[in-house]
1. Out of 1, 2, which one gives 55, 32, 30 for Cα extents along the principal axes in Å as computed from the coordinates?
2. Comparing structures 1, 2 by FRET efficiency 1/(1 + (r/R0)^6) of positions 44 and 180 (r between Cβ atoms, R0 = 30 Å, to 0.05), which one has the largest value?
3. Using the calculated result 2.3 for distance in nm of label points 7 Å out along Cα→Cβ at positions 20 and 76, pick out the matching structure from 1, 2.
4. When helix-only ellipticity at 222 nm (-39500 (n - 2.57) for each DSSP H run of 4 or more, over all residues; to 500) is computed for each of 1, 2, which one produces -13500?
5. Out of 1, 2, which structure matches 20 when relative contact order in percent (Cα under 8 Å, 6 or more apart) is calculated?
6. Given 3.9 as the derived value for distance in nm of label points 7 Å out along Cα→Cβ at positions 84 and 172, which of the supplied structures 1, 2 does it correspond to?
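Every number here is computed from the coordinates shown, using simple stated rules; none is lab data. Predicted model only: the values in this text are computed from it and were never measured. Cβ atoms are built from the backbone, for glycine too; each structure is taken alone.
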Structure 1
Amino acid sequence: MTELEHYLQSYFDFDQSDLTTVASFFKPEFVKKGDYYLKTGKSCNKLSFIQTGILRVYVNLEDREVTQWISSKGYFITDLSSLIFSKPSRWNIQALADTTLYTIDKADYDRIGDFIPKWHETEKLFIAHCFVTLEERVFSFLSMTAEQRYNVLFENSREIFNQVPLQYIASMLGMTPETISRIRRKQLI
């Protein structure tokens, strides 16, 4: 069983036959460090599961880059708005390390329900999971201090702290690199 199949089985109630069918729609893809999975303004026509590596989701503003998310092994990656509504992507998605993915293209994503009767229920759960993750991020920005946000990310995604430049982590947490450095120094004392 692949890591993708393990993930799907842990989140969704697939029998083995349905699990194998769903996994068969995903094809291996490789994104070299520094290359783009997606660029702003392009249509995102795929959904991927990260087997290895790290991808950064960010946008270029007039005066700075803002990191929206850093995705690593075991997460799905896409521009959901672009994938579902066929809108131009707002985000750049760039590999921060060589990244191996399992990818399903939009055409297959759209027709998977023809093969798996309970796909629409599963898709609804997947999108709800995405929405809850977003709600948790918004809640953390509204209710936590910078240090608390840092600590939560460190506990949940410790591996990225040795592989991702601190300015990207700081941006994702809504703080300056200087603030993140102060938090780290304080915790070493």
Structure 2
Amino acid sequence: MTVSTSTSPLTAPDAPTRPADAIEVGRVLGAWGVKGGIKVKPFSSDPQALFSSKRWFLEPSEAKPGHQVPTLLRVASAREQGDAVVATIHDLTDRDIAQALAGARIFVARSSFPTPDEDEFYWVDLIGLDARNRADVVLGRIVGLVETGPHCVLRVQPADEQADEILIPFVAAYVDRVDLAGRSVHVDWEADY
């Protein structure tokens, strides 16, 4: 069964389009319960972005070309259940329609994320920043992070695309400061480490 945006009770004809600052935060795993709830795999171990917004924007899974999903889900309630999030959605009371959403990508406006504590940062805010060492040499651009358990590691791609990635632990011993306004992370690190 596919869900058509033109016939779904979930999306009004004038449904808003996805905001420009939307960030992908999870995927629909499938139906939850018998009354049309959904189960979501969050991309964060702390899925506060899913709880901070009552508007989830959807895109179909790349694995299901041509599959249509509503562009917007209005969340009635959401809570953690194990390593997943379960949610009830306004106007969704049919388990089959909920199951048809499986694989859909969930986006939330970055502007609706909870404000992080001092010295806490969202990964999405670090990606794209320059990594600068104490001599103010740009080591490269942060292209991602790796979760290692005890801490995260910055993945830094040097300007020379042929050079190997630089991996810098995102801990106070190596990170002096994060300057979001200046679009840089200042580190105690050298290119040849």
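1. Working: 1: 55, 32, 30; 2: 59, 31, 27.
Of the structures listed, the value fits 1.
2. Structure 2 comes out on top.
3. Computing distance in nm of label points 7 Å out along Cα→Cβ at positions 20 and 76 on every structure in 1, 2 gives 2.3 only for 1.
4. Only one of 1, 2 returns -13500 for helix-only ellipticity at 222 nm (-39500 (n - 2.57) for each DSSP H run of 4 or more, over all residues; to 500), namely 1.
5. Values: 1: 23; 2: 20.
Matching structure: 2.
6. Derived from the structure labelled 2.
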